[in-house]
Structure I
């Protein structure tokens, strides 16, 4: 199943509140956050051999990449918000 089917209600709600692009980006952030939670839970059981207080190196890499993707999405959402403010001539409400 695609994310459009799995998260249909969430996508519709966010698109209505934020517009199509920002709404879909918001749902993508939620999906990435859910993935981080799952990786974090898995990291409890898969610890590094060198440093048992940290997750395995592959999980650290996955976490880092997901966090990076979240930051990129957040920057795009902020850019879209700023563009909308410039077009309307007034500050847009923050969600």
Structure II
């Protein structure tokens, strides 16, 4: 869904216009430079950590990184399920 939001398209539009090869390229790009909101959370945490540490606070990156409830363990499973649905849709169109 994140890719659809970033590209300004619906999931149905992506299913009809994006090839599996392009999706794999987007996934590789996301590993190098996250396209989702997580990137903003990471940047904000880096700034917050620097400001707090400059004032003498002993905080780590994990202390200031926002946790939206699921934690790191749950996020990949949700992403995997969405990707499986997208691949299934792409395979059905071929």
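Among I, II, considering only relative contact order in percent (Cα under 8 Å, 6 or more apart), which has the greatest calculated value?
Values: I: 20; II: 34.
Largest calculated value belongs to II.
Look at distance in nm of label points 7 Å out along Cα→Cβ at positions 18 and 58 for each of I, II: the largest one is in II.
Of the structures labelled I, II, which one yields -26000 when helix-only ellipticity at 222 nm (-39500 (n - 2.57) for each DSSP H run of 4 or more, over all residues; to 500) is computed from its coordinates?
Numbers: I: -26000; II: -23000.
The read-out comes from structure I.
Compute distance in nm of label points 7 Å out along Cα→Cβ at positions 2 and 42 for each of I, II and report the one that scores greatest.
Working: I: 2.5; II: 0.9.
Max of distance in nm of label points 7 Å out along Cα→Cβ at positions 2 and 42: I.
Read-outs: derived from the displayed coordinates by stated rules, not from any lab. All of these numbers come straight from a predicted model, not from anything done at the bench. Cβ atoms are built from the backbone, for glycine too; each structure is taken alone.
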